[in-house]
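No lab work stands behind these numbers, since they all come straight from the coordinates. In this text, all values refer to a predicted model and were calculated from it rather than measured experimentally. Cβ atoms are built from the backbone, for glycine too; each structure is taken alone.
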Structure I
Amino acid sequence: NVHINVQESDLVVSGLIVPESHPNEQPTHTEYGVGHFHRHFSMAADFDVDKIEAKMKDGVLKVTLPKRMARQPRKIEVRMG
């Protein structure tokens, strides 16, 4: 259960890690915590917030932050009067 929120230049990843249930088995070692998690990242201003994508595969979250296209120079016509 993972949620991603973007507000201005902040990206927040939060969620809940639920341990797998295996009846009649007890783990001897666990390498990750269980429960709620919350991570905060500050992003540069040149990312296109509308095109951010996230994908979860085999327990790995991949968040893609595409750069905003550079604006092309534009000629402005000046009208007289």
Structure II
Amino acid sequence: GKYFGDVLDSVKRYLDSYPSETIYMRILQENSNAAVPDFLSAVRRYANSLPSGRHYTGGVTDQNPTLAQTRGKVVFCIDVLGYS
């Protein structure tokens, strides 16, 4: 299997090659006993390991980002224990 860091390395290489693309990545907490804050913190650490400007950081909002705001970035859609 692959680790999440390996997946993000592939994502980085893809976006380096195709900077006009956007990747929407759903992160689902399953088969994990981690508390929600710990899980979210781990995902945030991985996201922050990407080069600057490579993940969408629009914050919590009820508005969806535009494609222009997300080009060349990963948009993490996080689903943890009923919170999405």
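Below is a table of values for the structure above.
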item	result
Among I, II, structure where helix-only ellipticity at 222 nm (-39500 (n - 2.57) for each DSSP H run of 4 or more, over all residues; to 500) as derived comes to 0	I
With log10 I(q)/I(0) by the Debye sum over Cα atoms at q = 0.13, 0.14, 0.23 Å⁻¹ derived as -0.62, -0.68, -1.17, matching label from I, II	I
Per distance in nm of label points 7 Å out along Cα→Cβ at positions 34 and 66, the highest-valued of structures I, II	I
Winner on relative contact order in percent (Cα under 8 Å, 6 or more apart) once structures I, II are ranked, highest first	II
Value 1.8, calculated as distance in nm of label points 7 Å out along Cα→Cβ at positions 2 and 42, assigned to which of I, II	II
